[in-house]
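J.: Next come the structures, one after another.
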Structure P
Amino acid sequence: MTFYVKQNDTSPAMLATLQDANFTAVDITGASVRFHMRPIGSAQVTVDAAATIVDALAGEVRYDWQAADTATVGAYQAEFEVTYVDASIETFPNDAYIRVQIIDDIT
């Protein structure tokens with residue numbers, strides 16, 4: 001999956017449904033979620049911020065972009081990291097990354 005956004009845009013938000021290996025939505029009731037993003041090929045994280053839980057039972061989350069998040073054109077890898085109530089941590093997707101492509105703006 002590739003999410004496209006123009007340089008300096010803050011909309012649309014990044015929406016995701018967190019699923020297990022059987023493609024079943026994961027219940028994240030009581031959990032906290034963070035969004036991480038880095039340029040492909042780099043270990044330098046450019047975004048590490050809180051995400052919003054939209055529907056905990058359905059595993060639906062959202063990340064609302066900040067202007068600085070999309071300031072640099074390029075290809076990025078992203079993921080959502082969930083910390084459950086028992087302090088265990090699980091990252092989604094756990095078999096790959098969400099690809100984010102920031103495309104240059106004309107003006």
Structure Q
Amino acid sequence: MPHFRKNDQVMVIAGDDRGKSGRVLKVLKGGTRLIVEKINFVKRHTKARGANQQGGILEREAPIQMSNVMHLCPKCQTGVRISMKAGTDGERERYCARCGETIPRVM
């Protein structure tokens with residue numbers, strides 16, 4: 001079970017975007033890379049295709065390695081490790097390892 005899910009708030013801890021935070025847009029199939037909103041922009045040169053599609057240079061998010069991000073705790077407002085515990089209803093819940101705050105499951 002991957003620790004990162006879609007819509008989780010994360011903070012980048014390594015690379016050019018170090019210190020920035022954003023929302024996970026997609027967890028890629030291998031489970032080791034994420035696409036994070038407004039992080040790791042790359043330029044994509046596109047050719048015009050047909051009369052209705054214009055060519056040019058597009059900027060979009062590229063995948064980032066999962067080891068280069070940490071969860072952003074809603075209470076601490078810093079990058080933290082998480083721990084898993086059994087919740088009151090028997091399901092596993094994710095907790096901030098630093099302050100004990102539950103990391104919400106956003107769909």
Structure R
Amino acid sequence: MATPLTLNSIRGSDGTPRLVAEGEIDLSNVESFTQALDATISESADAGAVTIDLSAVEYLDSAAINVLSVHADDVKSMRLIAHPYLMTVLTISGLTELADVEPAQRDSDADG
């Protein structure tokens with residue numbers, strides 16, 4: 001059974017494509033996450049900037065880390081907004097070296 005995951009692709013107030021994820025990202029649903037990330041990146045002019053909002057994701061496994069790492073190389077600028085629970089694993093994995101990673105603010109709106 002797949003782990004619940006909701007994915008929405010929107011545009012931020014600055015026009016940057018934004019993928020908003022809610023739930024958990026693991027091997028059971030990483031393909032859906034990958035497809036949504038591919039679609040979001042394709043919306044970005046010349047593979048420019050994208051924002052990945054993981055503020056409502058409290059768990060992701062190594063498959064998700066791998067997808068984020070590979071895709072960070074595909075764009076000029078990847079901004080990750082991560083749930084504070086994820087900050088340690090994103091740092092240890094080295095993803096903070098590949099993308100602009102920031103902890104989600106508790107009272108921030110969806111447009112960050």
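J.: Once Cα Rg over 2.2 N^0.38 Å is calculated for every structure in P, Q, R, which label goes with the largest value?
T.: Greatest value across P, Q, R: structure Q.
J.: For distance in nm of label points 7 Å out along Cα→Cβ at positions 49 and 89, find whichever of P, Q, R sits highest and give me its label.
T.: Q
J.: Another question about this same structure. A value of 11.2 was derived for mean count of other Cβ atoms within 10 Å over residues 17-24; which structure in P, Q, R was it taken from?
T.: Attributed to the structure labelled P.
Bear in mind that the values in this text are calculations on the coordinates, not laboratory data. Treat the numbers as computed from the prediction; the structure is a model and nothing was measured. Cβ atoms are built from the backbone, for glycine too; each structure is taken alone.
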